[in-house]
Structure 1
Amino acid sequence: MAASDPHRTVEAVWRMESARLIAGLARIVGDVGLAEEIAQDALVAALERWPESGVPRNPGAWLMATGKHRAIDLLRRRQRLDRKLAELAHGLDADRAGAEEPSEPDDIGDDLLRLVFTACHPVLSSDARVALALRVLGGLTTKEIARAFLVRESTIAQRIVRAKRALADAGVPFEVPEGPERPERLSSVLEVIYLVFNEGYSATAGDDLMRPALCEEALRLGRVLAELMPAEPEVHGLVALMEIQASRSRARTGPAGEPVLLMDQDRARWDQLLIRRGLAALERAEALGVLGPYGIQASIAACHARATTPEETDWARIAELYGILAAVSPSPVVELNRAVAVSMASGPAAGLELVDALGAEPALRRYHLLPSVRGDLLVRLERFDEARAEFERAAELTGNERERAILLGRAAEC
């Protein structure tokens, strides 16, 4: 094996196994930040040894055994010996001997679930939860996260450090909450995953419309969570929503990277495998009970996915679903989307009436899609001068260069 091969293997193994490794170590030391430090030590050991000794048959188990050994050494140095340490030390030789064998799936699942809930704890800000989740759950480097969100690497590093410190200072237990706290915490977890996906699907700033790596990470985290919590309908609802939305990725940009609107997309380019996976996840969510906000949004996405042409889209059903969503999870953005659906089902005048009612909403004051949608409706009503002003306003508000170019082009057409 070439000397460079083990290094590439270490990088690949880290991306695949880091979450399981950190989760297992966090259960031992009770601190996510400390667990990541120990995991990084195990990674350094692999980089030192594997080029000489070769890559183990089960590299993930090797890293886990090495990490456990270092965790026990650390606990000894800190004089935090207790009954758990005695048990761990007793089993260490067995861990080493069995390093070629995978860990018990149930143990891995339990530890990963604890890590998910800990990294996405509401005590952290939204930005901190996203950064920490991508770091410890996604296995991304600080540089990769910074590049994805177009911020300085030092900014992301500070967020992650502060997040770990905040978890430690707040004494957040490494556990899956029970009772009434669990739905609230699950909501935070799902929010973080969807925030990551949305930033990849429609970048808020920069030159590119999409950042596929973020979509892929969010999908991976969602799928893992669905395996860990198979009885939670909203988990499957979120996975369904992301799968169906991701299916359109190849059709969302033109040859020069310009955005292509949903109604103009070549549906032959939609990924049918992702659509099938999304529809299957939606069926699982529906079978488990009443759909929540993510499941309802997945149902809306499914209406588009099932239509082979734009003309076949069931806009009346979509408008109905947005009405249900507005009742379950009211927000001005949901109302704006409902207005679009109503305009498609009942005509642009009906949609414009709903949009104009949203003009005073503080949350939409700097939201570029409000004037963009209004401009679309005015074009359909042949009120071109008013439409041009709306597109120009939308272009001023967006932070994405691709979207700005499209909006200015639409203004010029008017």
Structure 2
Amino acid sequence: MDQKLTLKQLQRITLESQGLLQTAPFGKGKKAVLNALEHLGYLQIDTLSVVERAHHHTLWTRIPDYKPAYLDELVKERKVFEYWFHAASYLPMKDFRYALPQMLDVKQNESHYYKADPKVMQYVMDAIRAEGPKKARDFESESKKAGSWWNWKPTKLALERLFMQGDLMISERNGMQKTYDITERVLPENIDLREPSSIEFTEYLVKTYLRAYGFTTVKQITHLKTGKIVRRNVNEVLESMLQKGKIQKVNIEGMPSVFIKSDLAQKAFSENDSNICLLSPFDNAIIHHDRIKQFFDFDFRLECYTPKEKRQYGYFCLPILFGDVFIGRVDCKAHRKEKQFEIIHLHIENQNVDIALWLEPFIKSIKSFATFNGCQSLVLTKVSPSKLTDTLKRAI
């Protein structure tokens, strides 16, 4: 039987499942980082550093005492590994076997996107096996020696291909500098290395989305895992979970069918939340743009890849979530040498929420974020609508 829920209930369910309605929902310290990653399923890695990088920002949003070193330590401790989810990501080591299908696909497909010279790949493997873990720059210096028959670019391609096909893993990371090692030397001894069947892999995807978001749709699960077989498997797994009572189906007029965890369908949520979250554009909660538009009526697109003259909001805007409402976005930049955090343009789009309600938590949150970015002062450049400028400047 279909469950009756309101759109507001679905919003609260998914935000709580994402860890955005409570303070420290995953605990504190390094243990909270692992708890968060195992719950969310993955954490997208991004190189942009206008503000703190996406993977650190996403964790800081949910873990008040988060330190970037925690993530690096978990990689070295073999509790977290790097691979591909829908993009380059950190993943829980316990889910390693679900990366095997893609690794094998790369290995067996010579025409794969990650192409590399087999001789250079063999050289890289032999060097790491004999001499120990290496960074990409170690091969750069080797390629400059007299008599070298290869140069820097082929070794970079070889490292990427060997990583993508599972022969190499990233054993540690210092900032964006990765260290590669032979996979068998990185994996814990007790790791499950059985390749999952297509149904097992689909169950992993479905359960990951349900755990992380509270509810999901067929489109969300299949939006990057395409093909008739995948879609058929997703429908089969969802139908099985419906029959067992693990999930319930929800229909709201004008919305796609939603599948929600049964234990959340009857849960009551407080609506007295006044927390402000400044989300990374790559945050798990915001990354599925169609989903956010459908369920929160918030149209978000990252514009850093858009020509400057065509940008509507700014280079690297952060969505502003006030309780369960997206009230706007803020384009900002950490000027780290000057230790100054600039609010380039604050866009407040939801005029139905009284500024008296969100102003204080916003100022608290933006100051905390500035500190996280290594900045000691705030500067406000522009506000839309402009009538809010004086109020914001007085508060800052």
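Taking distance in nm of label points 7 Å out along Cα→Cβ at positions 227 and 259 as the criterion, the top-ranked structure out of 1, 2 is 1, with the highest value.
Taking -12000 as the value of helix-only ellipticity at 222 nm (-39500 (n - 2.57) for each DSSP H run of 4 or more, over all residues; to 500) derived from one of the structures shown (1, 2), identify that structure.
2
Please state which of the structures 1, 2 yields 19.2, 59 when Rg and Dmax of the Cα atoms in Å, for residues 139-234 alone is computed from it. The read-out comes from structure 2. Looking across 1, 2, the calculation of relative contact order in percent (Cα under 8 Å, 6 or more apart) that yields 11 traces back to 1.
Throughout, read-outs are computed from the coordinates displayed, never taken from laboratory work. Nothing here was measured: the structure is a model prediction, and the numbers come from that model. Cβ atoms are built from the backbone, for glycine too; each structure is taken alone.
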